[in-house]
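These are the structures, in structure tokens.
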Structure P
């Protein structure tokens, strides 16, 4: 990982001024590894719209789902490395999946992908169904202690941030919960709404509409910063000291992507995130605009990969 950061920083230092982010004769594309309507897809589409003016064309967003997001990542890695095709790279794919023993990944994310820019930060929400008997996290934890192994928590799949967040909650509060993995955050949320799963810790963007609509009850926000629309929501680090969860959504490119192309995309993203309409679209989706250039983003990825790796090893998580 240190070598990867060095390559990114060296490329940044070699930049000699503004340049086009892509060959003039190629259409721009942003690949997203998750289904339309999810947070990854939303970020890709907001970026595509926001960078259009500065890049002189609007990138096309392509959803290539499957393999926990790595179908899209592999397509970017195998595609042209000229800056015409980039990837919406979520935290989980860049920092969690590579650390899980037994996880089959078709690429080496540290070798085959380069950070371009970070786009948005995501608070995590701790939710139960609106008809759940638990009106606070303390009530939920008390019930879990009274009935070890009887309560459940859902996730977007084995090895996802949702799964590992649940494992951290178990370990740090000394409770026993049954993990129920689903094929994405959306079906997990539906099961919580239906009362078939008791708890979910996931991106606020995945569940903000259901919270606003009264289908889910917000027990806590999982980071200290909170969220403007929910100023009275308890903060998880205050309820469980040391337990804080936040995610991010960035843009990455294939290895060999020219430094000028990286800079061109990053400059366009930086400008887009200063646009009030772009910021509003992200905020309405439960995301905080959060720009990081390639070098800073590389440090973020390396730091979070180390942190999540420690969680994975402590929880003895393996791919199935």
Structure Q
């Protein structure tokens, strides 16, 4: 079905918690874009009074302000999806600013009916301009390649996007019902990627689709530093998601890879040989990988 000459409309979902200055900056910048979102949905917590004050200053009819009582990014994102009325839904972090032509470029990509999702680079303050060959991939054996913040030389088809700069056809993605660990659970973007690709659509990464990302403090006051909890949450979520969505030989190879090699955020035997400093997270990672598989089997009622 051709959608050439059809007007593409975009809902932008922003989930936020106790970062009112960042949110205010983003909302003001959205008004300066060459083309603005057709709908802006801000989902915030009912105890976040400072954010509510900021939102009271924005009364444009395209704004939807949604208050929730439950904590967590997934709860907020699902609420935003339920309330989005446009065919394209995009997300951006409250501590980011889109480039002036962000929405215009997004709409141009979705003129192609074969494209199910589009994302781009999030340029961070320490960005040095060095590009990489691969972005947003899941290898055959289940190794995750990110690099969304680094970018590549040209547009490429990918497997997953990054929440700070991602857009989907709403009819291709489902609300996330996986019980992932963490208030901002690592790995949830992979689920959307599987939703889209399993329905036969392409996911594009466009290095010219830019947002400027100024990572703010998290809900617990940190700014990017990893703790032991981050390692077990990552190990559980990624193992659970990949074990659920990979099929056949890929599932088997993933199990071998993750329990024998692992990666720097979820180390196993081979990884700690080359990076001994990760040894203190080894047993934690192994245990929570096991728990991720156990959770999947329990969900399927195999155990």
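A few remarks follow.
- When relative contact order in percent (Cα under 8 Å, 6 or more apart) is computed across structures P, Q, the figure 30 traces back to P.
- Test item: distance in nm of label points 7 Å out along Cα→Cβ at positions 89 and 265 calculated as 0.8, pick one of P, Q: P
- Answer label among P, Q for the case where helix-only ellipticity at 222 nm (-39500 (n - 2.57) for each DSSP H run of 4 or more, over all residues; to 500), calculated from the coordinates, equals -12500: P
- For the set P, Q, ranking by mean count of other Cβ atoms within 10 Å over residues 97-104 places Q highest.
- Each of P, Q could give mean projected area of the Cα convex hull in nm², but the derived value 16.4 comes from Q.
Rule-based calculations on the coordinates, nothing more; no lab input. The model shown is predicted, which means the values in this text are computed figures rather than measured ones. Cβ atoms are built from the backbone, for glycine too; each structure is taken alone.
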